[in-house]
Each structure stands twice: as C-alpha cells, then as structure tokens.
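Participant: Alright, structures below, take your time with them.
Read the figures in this text as sums done on the coordinates, not as results from a lab. This structure is a prediction, so every number in the text was calculated from the model and none was measured. Cβ atoms are built from the backbone, for glycine too; each structure is taken alone.
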Structure 1
Amino acid sequence: MCGRPGFRRQGNKMEQLKVKIGKLILENPVLTASGTFGTGEEFEDFLDLDKLGAVVVKGITLKPRDGNPLPRIAETPSGMLNAIGLQNPGVDIFIKEKCPVFLKYKVPFIVNISGYEEKEYGLLAKKLETVAGVAGIEVNVSCPNVNYRHGMIFAKDPLAVSRITRLVRKNTKKTVIIKLSPEVSDIKVIARAAEEAGADALSLINTISGLAVDVETRRPKIASIIGGLSGPAVKPIGLRCVWQVYNTVKIPIIGMGGICTYEDALEYLIAGAAAVAVGTGNFLDPQSTVKIVDGLKKYFILNKIKNVAQLTGSLRLFNN
C-alpha cells in the first residue's frame, strides 16, 4: 500500500478498514443511516454501493403506512427536522418488490424495522429471517416523530427494550442491532438492557425531538409540529452517548448523528464506535459516504493505523 509495509489492498479495498458487527464482516466502517438512503437504488447514479460497509434501508413496518401529512421536512441551523412518519409499503410488499434488488450487490443490506406493539417486532423479524439479501436487522425502538400506541417510545423503558430485543432474537439468526434514543435519563441503562437481551450491536443516536416556527405565519414548519432533529447540530450529543455506552457494554456500537466528513467519522470511532452511519450528510452530498471512506483510508495510511479497533475508544483523557 503506497510502498508502506503492513497495509494490504484487495482491489479497491483496504484490509485495515474491515470491521465485525455481529455476524457481519464489513469491508469498511461506513454505513448509511436508515431513512436517508431509501433502499439504495435511489443513490445508484451517484456512487458505487459496493464501496460502502453496509446499506441500512428505510424503516419497514408490518403494514403499509402513508406517513405524516406535509410538510414533513424543515431546515434548521446546522441541521434539519423531519417527521416522515415511517412511510413505507409494509413488509410483505417490501420483501416481494425491494429485497430481490439487494442481490445485485456485494454490500450487506440491513433492514430497519419498527412496530407499534412489541409483538410486531417479533413478527417482522420472523418474516425477514428467510429473505435472501437481508444480512441483518436494525430494530428501531426510538423514532421520535411517530405516535406510538402506548404514548411513549419503547427506547425510554429498559424493560420494553429488553422484551423487544428478546422477541427479535428469538425469531432470527441474523445480526440484530438495536437503535437507541438519546432522549432518556440514562442511556447506559438502556444499552445494557439491550446487550443482556441478546443484541449483537447498538446504533446510536436516533434523532432528537425538536420544533421550528415560521414567524410570518406563526405556524410550525412541519405539519406534525414536532419532528426529529438531525445533522451537525446533534453531533456532540451523539458523541457523548457513544462514549458513555462504549464504557458500559462490550458489543459493537454504530455511531451516528451529524457525520458529514471523515473527521466526523473519526471522532465517533475515537469516542467508542466500531462503525459509523451517515444520515443527513447524504442530503448535503450524495457522495458523502464514499468520500468518508476515502478520507479514512488516507488517514489510516498517514497515521499508520493497523485496524479500526486501534481507534475505537482511543479517546485520551486529560488526567491520563
């Protein structure tokens, strides 16, 4: 690799960037965040999907959903609010029409699932278990812009997170990733509950509840009033959560929240993430993910980093 010993290339890939998330071996630690990359097809004209570590597709529910009323998206300082409301065709149509497309690629596809009752998560996992092309399941217990039947997101209750994790784990042998919310009193408690219930990895963070107002009309900028805040504005919160959870659990963490550059990705790795997922950055630049991969490659060479694990959790504290 550039004449330097210890760095191995395989085609356009670099061995030092490989990471293990549950049963999955990813070629690099850069994923797409659910809800921002569709099913991957939408970005085919902009980049080679096989250059990514994995594609996490838009959230799927048991039955079709029309989503929230328009407008659903509003720009905010250093970020954006969204309240899409999990619009999707339902799992059966998704399996029939979308999943076959995944087989065109070498990159693993991870399906994000959501439910309004705990039992729905088990049913979704069971339906996806035998589907070719689905490499893993990301379990969304933390969407802030959907009205759950019981009035609160499951991610705020460690017992609910534990029950849902066990239900999914019981119904699939695929890699199970639990996506957590920062809007809890102690994210370490929630993370530990998911780990003890059988999660292979954790995704954090999901978006943060927010509100934007149009001062001319005195109306909220999105129809559902409250939406999920994402983008660079939430990165410090995401980093804090990753660092806290890294020092609490032993399973891998996929860090996300405000990642737009390879430097952002490095911050998450150093804070404790084994991999990262790019969300809002995809809207800013459809090629942001592959640019981050390229940036990481150059950083690893320049700094003689042997593997991702060397960076993960390498945060140096002032008293050390």
Structure 2
Amino acid sequence: MRPFSLTIFSLFTRMIDLLFPHSYIAIWLGVFIGIGITVTYVGFFSGIVLTICIILGIIRIRPLFTFINKAIQSFFPEVYTRVKKNIKESFKSSGNLELKEDRYIFMWHPHALFPTSIYFHTATELTDWPTHLKSRGVVFSSLQWLPFVKEVFDELNIIPSDYHVMKETLQEESISLLPGGMREMLYEDTSLLLKRRGIFKIALETGIPLVPVIARGEHQIYNAIKLPECIQEFMGLFDAALPIPTFKSLMKFLGILHHPLKDPVFSVIGEPILVEKVERPTEQQISDLREKYIETIKAMYKKELGRELHIL
C-alpha cells in the first residue's frame, strides 16, 4: 500500500498536469533560463574581476614560464638538451659579426609568415648570434593590450613598436625589427618600405646606424593557408594580416623537437649604414635615408638570394 504522503503528491501532480498540461515544459524552461542568466551574470562579473586583477598585476603568468622551464629541464633533460642543439643548428648567423658600435637598429628581412629567426636570435640564448650584438625585439604594438602580453614581452626581451618606446630603448640597447610590418608576410621577395618613415626618423634623431639583416630561408619554414581576400583587406585597415600556417608546414617545423631543420636559416648581417645625428630631421632627410637604405637592402638581397627585391 502506498504511503499517504506519496498519494497526496501523486494527486497534486496529476491535478497540475490536467489543469496545466504544459506546466512541466514551462518549469524546465524556466530552470534553463535561470541557469543561463546566472552563468551569464557570473561569467561577466568574473571576467571584469579577472581583467582588473590582470591589469593590477595581481594575477601573473611569468612565474608559469619559470616553472615550465625548470620542470622540462628536471624531468626531460635529454629532450631539453636535444631541442637546444637542434635550434642552434637550425638558426645560424653570418656576415658582419664583429660590429663595434654600442647600439644598432637591426632591420630584418623578410617578414615571412612568422619571423622565427629574429625571435630565436633576440629573445633566447639558444643560437650563435653574437652576445655583444644582442638586441630587443620589436613587435606589433597593438598586441600589448592583450591579457598577460606585457609579461610575455618582458620574458622574451620584446618591446612594442611604439615610436617613443623604441627611441627610449635605443638610449641603452640595440633593437631588432621587421620594417615591412605584418602585411609583408603576404608577399614574397617584396618589402613594404615606401611608406615607412618612423624608424628612419628615429635613426636620424639618435644617430644610431641601421643594419640590414637577411634571414636566408625564412620563407621556407611555413606555408600559409590562403584566406579570402576580404579578410586580409579588413586586417589591412590596421596594418596587420592574419597568419595561419598549413598543418603540414607547422608539423614540419615541430620536427625540430627531434632533429634540426633540413635547411638551416642563415641570418646574414649586412654593412651598417652610418647615420648623422639630426635633432629635428626634415621630411627630405627622412626620405633620403630611406632611399639609401632601400638601395642597400636591394643590393644585399640580390647578392645573398640571387633574386630581385621589390619595394612597395
């Protein structure tokens, strides 16, 4: 015999079902709507709190880099040693390795899909790049506003491509940048220099030599997935591009975990272009220096790669 309480509950639910046949649907719909509103509210509030904590430096990612690095060295020493050796054999430097000035502006070509060689030479101690020519890498300035990126910049010896930040850095250190910018990755044997003026102005204001560097073999590391033109045109509004490597080329590069790249990338350091310091350079002086640099890099490109460099 059923307990009296269950009988009453059964009669009550039966009455609700007869009077309001869609009541169960409404109840469950209300439950899911309530859960959705709660998740949205809590997620939004949590996102604001997390963002504030990141901005204030309460939550930091840099210790994670240190922990991962030490963990790999401790638990996988053979893998760590092998990868270091493979990187050193894959990314080599040549040319004017005995430059004597304290500071330089290294101008790297080409940009390629990802500027891998400039990263290994400037952000790590894993290559044979001369210690006395160490420099701070320069990357697209808008990236600095992403969460944790400023910490990543500090960890990797990187600064944003902000005019005043670069000029201030040059007071004590050399810098390395890709003057063609991100859009240059869409082209081969082409450098986007005709509209660049900021870095040439900085060179004149500081009197620091420009040094062209050609990374021979950089373009062969990755192949890009061809995206609709409208996407890259939209990114062009921000002087940017969307780089997506093919899976095959990405896996080919990740083979560096086991063996060096089949074709090493040689970063060839060219002859420095001496710059006379001008406190307030004119547009004509900036243009003249740019033209001088363009002629130098075209001749160097022809000599090192045997091809013509097109300037846009």
Structure 3
Amino acid sequence: MERVQLGRTDIQVSTICFGCWQMGGTYWGKLPEEDLKAAVRRGFELGVNFYDTADAYGNGHGEEVLAAGLDGLPRDQYVLATKLCHHWLDEPGDPRFEDLTYDYVIWECEQSLRRLRTDYIDVYLAHAWEPMTHPNETFMAFEKLKKDGKIRCAGVSNWTAEQIRTGLRYGRIDVCQPPYNFFQRDVEKDVLPLCLAEEIGVMTWGSLRFGLLTGKYTGAETFDDLRKDTPDFQGEAFQKNVEKVNTLKPIAESFGKTVVQLVLRAMIQHPAITCPIVGIKRPEQIEDAVGAMGWSLSHRDLYRVRDALA
C-alpha cells in the first residue's frame, strides 16, 4: 500500500487521509453513525492509516465517533491528527472564541486524548491563526506536549504563508493543513512553495470541493447542508462547474478510473502535497477514494486535469 513520509517526521502515512468533519453532526447534518464507523474500519482494511478530525467538530463529538470506529484496531497501525483553537462554552447558542494560550493548549489536548481513547496524538494542529496570543506561547505548549509524549508532532491549519513564517521563528511546524483543490488554488502561490522549501508535510482539506469534484452532480441539485450557502453550488456557477468536471470523465475512463480517483491522483502527485484529506460518509466512498493510490499520471495528463478545471 502506498505510504509517504509526513514532512520531516518519521511518521509514514497513506496518501489518502480519511477526513472526519462530517462526524460532528453540524455542518453536514446528522449522519448515521454506524455508516461512519463502518467507513472508518473499511478504510483501515483497505490500507488507509491516516485519520483527521478536530475538537471543533460537534464540540468533541466527532472525535468520539472516530474513536468508536477505531475501537479494537492496533493503535500503532494508524495515525491520528486532530486540531484545536475554537474554545467553546457550554452555553445556549454555542458561543466560541479562538484560544491558543499555553494553558488552554495543554488542557484541551487532554480532552482530545480522552475523547479519542488514546495515550498520544500523532499530529496536533492549531486549527486557525489566533491573533490575541503570541505564537511563542502556543509553540511552548506544543513542545511541552511533545516532551511529555502526548503528541508526536505539531502543525497548523488555515494559516497564511506569512503566519507560517512567523510561527517558524518560535517553533517547529511539521505539518500544514490548507484548503486546496483544483477549483481553489490560491495556496499554490505562497503556502505550498513555502511548505515545500521548509519540508513541511501538507494534508489538504476540501480536496474534492465538498463533493463537487466527484462527477456525481447534474447541476440541478439543491442542498440543505453548508453547500446551500456556498457560491460554487448555486445557479449558473454550479452548472458551469459541473460541466467542467464532466470533461474529466473520458480522461478517467481512459485509465479505467473514476473522476474521484483521477482528481485525487493528480493531487497526490503535486510535489508539495503529502496527502489529500477526503471527507467520507459511507464505506463505498472510501472504497472509491483508495483507488487513487498505487498508480501514476504522466506530466501531460496532470495538466489535462488542471486545465479542464481552470
């Protein structure tokens, strides 16, 4: 099974990362938890060893669902990534504020360890840039957690290139999690080159643009989850996006692959990207995604995919 080194760490991960945002039960609606847990186990059976979640996904609920799905599997054979920043309060309206202070990082890591039913977290990420805390304080907390064996490495999610440069002055960043797909390529200008130069592992979120890059839509669908407020899924823009994706179908068929597999394969071959995160709701979705591993596209074919979605 295809494995790759995560940045400068000694962690080996599958080139597909199982994304768990949907387990929180909020932005993506309430999904059958038995399907989610079955998908987790199916991914493991097929060679996926990397799972990404966050404390903010359902105020910890997403971590608990993932832990239930992984229950009984050998801990040394899978890699866990989780994130923190959004400090929530158990009050009406679910109020939150950003918090990467030293004490909160230490405390919240313990909460994630408990919810994930594990003694250590492999990859611990600052979920966003937090303007009211000096980054030195955050990275001191990360170093403390590493020293105590609570985490193996630390990194950042949704940070700009300048924020990453600032963070590197105060601590080690081993992993970066930016939003990226072939419809949203802004980070190719600065974040991805910086990560490449600094040997920072990259796990991309939104890799299939909330399902838009799967090839399953006609352009007439409506949505009742977060896509209902996303311009790419509205009106004429949605129809044009679907038309672009449909031009990938004959290319995928020429390789005996699905559109999902073609798009993910092209992302895997980006020199700065370690692995795309793929949000999975059902076992058959991870079965499709793993078909992106273990083969390759020529340089010309990589640009055929990119150009079709430009």
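Participant: I have 101, 51, 39 for Cα extents along the principal axes in Å, calculated from one of the structures 1, 2, 3. Which structure is it?
Facilitator: The correct label is 2.
Participant: Using helix-only ellipticity at 222 nm (-39500 (n - 2.57) for each DSSP H run of 4 or more, over all residues; to 500) as the calculated read-out, with -7500 as its value, let me know the right label among 1, 2, 3. Before the final figure, lay out each step's value.
Facilitator: On the way: 1: -7500; 2: -15000; 3: -10500.
Comparing all candidates, it corresponds to 1.
Participant: Among the shown structures 1, 2, 3, from which was the value 1.00 of FRET efficiency 1/(1 + (r/R0)^6) of positions 29 and 221 (r between Cβ atoms, R0 = 30 Å, to 0.05) calculated?
Facilitator: That value comes from structure 3.
Participant: Let me ask something additional. Have a look at 1, 2, 3 and say which one yields 30, 16, 9 for semi-axes √(5λ) of the Cα gyration tensor in Å, for residues 189-276 alone, as calculated. Spell out each step's value before the answer.
Facilitator: Details: 1: 30, 16, 9; 2: 31, 23, 9; 3: 26, 18, 10.
Answer by label: 1.
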